[in-house]
Structure P
Amino acid sequence: MSKSNSVGTQLIINKNPVGGLTSINGIEITADTIDVTDLGNKDGYREKLPGFKDAGEVAADGFLDSDNEGQTECYTLLDSGEVVDCEIKFPEKIGKSWTFKACVSKFSTSVDVDDALKFSVTLAVSGKPTLGATAGA
């Protein structure tokens, strides 16, 4: 595999590709730390242990399309609160994708006199995401 531009990247929610996307802000994993420095410390540096990890949120923006089942699914999942399988599938040239479980935590639309109708969706990642080879690649 090699480097690639982002054209062809897909966001798939509950087996439904979300169409009309112009951007996807992907997985960002952070780790908490637990300070275990005690008074017996002799070198003046804090001592830490790893804590819980958090995969955060995935935000996506695009053009609103009433015919796109993926966009409709986003709104339906916000209402239901269901946690579902999701994937950020990178272009075939890369051959990788993020797979994760998430619930929809935000869905919004916006209008501007000089622009097409837009929408935004935010997914709250639940559990550990996996960056691996794309199925079938």
Structure Q
Amino acid sequence: MGFIWRDSYSIGNASIDAEHQQLFKLADAFFNADDQQKKTECAIRLFKYTREHFDHEEQLMRDMGYPEFPAHAQQHTQLISRLNEVSEKIANNTLSHSELKAFLTAWLVGHIVTFDTRLSAYVRQADASKP
């Protein structure tokens, strides 16, 4: 099983949706990396891109006055912390494939379906109320 973007994950903001699609590509490459060096390289790319994406998404939420911003940003902080833990396990060669799959699934699918879907509803409502 890889990590495949589905249109149902879209939040209705073209740049955020494009970033989410890129996160799925990076996660899929990470999940399918077949040796320690490739896993490390993929983890670094995913970590870097994730930080950029979270910064962008959080700026969007601030700009829109998104009322759930604090909770959503806290989730981002927790995901970065968890990604740090995964990176340490890669460095120590103690990360199992099943653990990596569970982490990436919970993060990408779980976070997008739970938190980003609520953001999506807010974005769509804000767009609909524009004159």
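Observations, loosely collected:
- Origin of the value 17.6, where mean count of other Cβ atoms within 10 Å over residues 87-94 was derived from one of P, Q: P
- Taking distance in nm of label points 7 Å out along Cα→Cβ at positions 23 and 55 as the criterion, the top structure among P, Q is P, with the largest value.
- Which entry (P, Q) yields the derived value 4.3 for distance in nm of label points 7 Å out along Cα→Cβ at positions 31 and 63: P
- Origin of the derived value -2500 (helix-only ellipticity at 222 nm (-39500 (n - 2.57) for each DSSP H run of 4 or more, over all residues; to 500); candidates P, Q): P
- Of the structures P, Q, the one that -0.50, -0.64, -0.76 was derived from, the read-out being log10 I(q)/I(0) by the Debye sum over Cα atoms at q = 0.15, 0.18, 0.21 Å⁻¹, for residues 15-70 alone: Q
- Given 2, 10, 21, 24, 18, 12, 7, 4, 2, 1, 0, 0 for P(r) over Cα pairs in 5 Å bins from 0, in percent, calculated: source structure among P, Q: Q
- Structure (P, Q) behind the derived value 28 of relative contact order in percent (Cα under 8 Å, 6 or more apart): P
Each reported figure results from applying straightforward, stated rules to the coordinates on display, with no laboratory input. Because the structure is a prediction, the values reported are computed rather than measured. Cβ atoms are built from the backbone, for glycine too; each structure is taken alone.
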